[in-house]
Structure I
Amino acid sequence: MATIEKIVEAVRAAPFEVELIIVDDASTDGTTTLLQGKIASRADQIVYHPVNRGKGAALRSGFAVVTGDIVLVQDADLEYDPQDYSLLLEPILLGKADAVFGSRFMGGRPHRVVYFWHMVGNKFLTLLSNMCTNLNLTDMEACYKAFRTSILKTIELREDRFGFEPEITAKLARTRCRIYEVGISYSGRTYDEGKKVTWKDGVRAIYAIIKYNFITP
């Protein structure tokens with residue numbers, strides 16, 4: 001609830017024509033009240049989940065109602081800055097890319113210094129994913145990803161939680177579409193500030209990497 005108004009304002013301030021779709025994944029902190037009140041007129045669509053289903057499920061609900069040509073994933077917290085949209089969208093708008101991954105580990109954009117072991121875990125998961133997909137990404141787990149809607153609509157997604165990241169990476173690689181990566185800024189949160197990712201999500205990511213590269217189409 002503490003960030004939803006700020007992130008909506010930041011998205012609306014982006015220098016692009018934006019179709020803003022918000023998915024409320026059964027929030028219990030007062031966010032739903034804000035969405036039904038003062039934020040309602042700021043969004044193009046708001047999708048409400050009756051029960052909490054996870055990030056992947058929320059994204060599927062959002063993707064299902066998209067009408068624009070490009071989809072860009074934005075978390076509701078303030079870890080990722082909409083001022084980076086131009087960087088993410090440029091390769092697609094120039095006709096060079098079908099999907100663009102943001103990276104917290106490349107380029108000269110500022111990032112907050114937080115957890116060492118999170119960085120190690122992210123790099124390990126990215127390395128494992130790259131070994132399976134034959135891509136050379138530096139930050140497979142980053143939130144910021146942009147896609148041509150036409151490409152995204154051809155992919156069946158199944159993961160409900162944070163397994164979305166390795167799943168979409170594996171399935172994009174299988175399409176042999178053009179993938180770019182750009183450096184982005186990052187203002188990471190601490191657990192005291194509401195960060196939710198745990199070691200269990202890392203274990204699930206390893207499972208998803210193996211599953212979607214070698215077991216499930």
Structure II
Amino acid sequence: MRSALVIGASRGIGFGFARQYASDGWRVTGTYRSEADADRLRAIGVEPLALDVLAADAPQQLAAALTTAGGSLDVAIINAGIHGPQHLRIGNPPGVADFDLVMHTNVYAPMRLLGVLAGPVEAARGTIALLSSRMGSVSETDTPNSLLYRTSKAALNMVTKAAHVELSPQGVRVLALHPGWVRTDLGGPGASLEVDESVRGMRQVIAAPQAYPGGGFFDWSGEAVGW
């Protein structure tokens with residue numbers, strides 16, 4: 001049975017990934033923070049795993065859970081992330097607390113967890129997918145809004161590319177994915193995509209390593225995104 005881990009599976013896109021993989025017969029583990037979220041994951045056939053990605057011992061907790069689960073992963077998705085203040089620009093920079101929270105959640109947490117995921121994904125010659133955003137593309141930036149979020153996703157893209165360089169010789173495929181503008185708590189009700197459509201498209205990218213090789217940045221439709 002193929003296996004998947006979704007970091008940040010409580011709601012939105014992460015929940016969509018967990019639900020779709022589980023409904024297709026995969027063994028799926030999804031991380032959560034509140035017990036109500038654990039119940040929602042169990043209800044769709046997902047094994048819930050309590051994990052706060054900001055906790056000091058998060059890598060150790062994840063490593064222990066993966067060892068217990070068998071130590072092999074076909075797909076690992078790092079989805080946990082936050083937007084932070086909406087209207088920051090160069091003339092209105094973030095406060096230290098906001099900067100620390102967004103950068104720790106969107107950049108530092110994935111950096112710490114990638115090292116834990118590498119071994120289990122290598123065992124299956126699988127894929128690690130990090131949920132980024134076109135808003136983190138330096139080459140495609142043409143508006144100054146959401147400065148902190150953009151900066152964090154640009155940094156995550158560098159983490160993704162560096163992980164690809166380090167891990168690809170071991171048979172680990174590492175990708176950055178842009179989910180599109182999705183109707184979630186983050187995207188809002190006016191977004192253009194439903195969660196299921198976005199997730200279905202990203203799963204097709206994940207499932208096609210020849211068409212979408214490691215070290216790439218792709219959107220939900222399979223279009224390459226400029227770094």
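Looking across I, II, the calculation of mean count of other Cβ atoms within 10 Å over residues 82-89 that yields 15.0 traces back to II.
Using the calculated result 23.8 for mean count of other Cβ atoms within 10 Å over residues 10-17, pick out the matching structure from I, II. Derived from the structure labelled II.
For relative contact order in percent (Cα under 8 Å, 6 or more apart), the highest value in the series I, II is held by structure I. For the read-out Rg and Dmax of the Cα atoms in Å, a value of 16.5, 47 was computed from one structure; give its label from I, II. Checking each candidate, the match is I. Rg/Rh (Cα atoms, Kirkwood Rh), for residues 74-113 alone computed as 1.09: which structure among I, II? Going through each structure in turn, the value belongs to II.
Matching task: 0.15 is the computed value of FRET efficiency 1/(1 + (r/R0)^6) of positions 18 and 202 (r between Cβ atoms, R0 = 25 Å, to 0.05). Pick the structure from I, II. Derived from I, not from the others.
Out of I, II, which structure matches 3.3 when distance in nm of label points 7 Å out along Cα→Cβ at positions 2 and 90 is calculated? This figure was derived from I.
No lab work stands behind these numbers, since they all come straight from the coordinates. Note that the structure is predicted; figures quoted are calculated from it, not measured. Cβ atoms are built from the backbone, for glycine too; each structure is taken alone.
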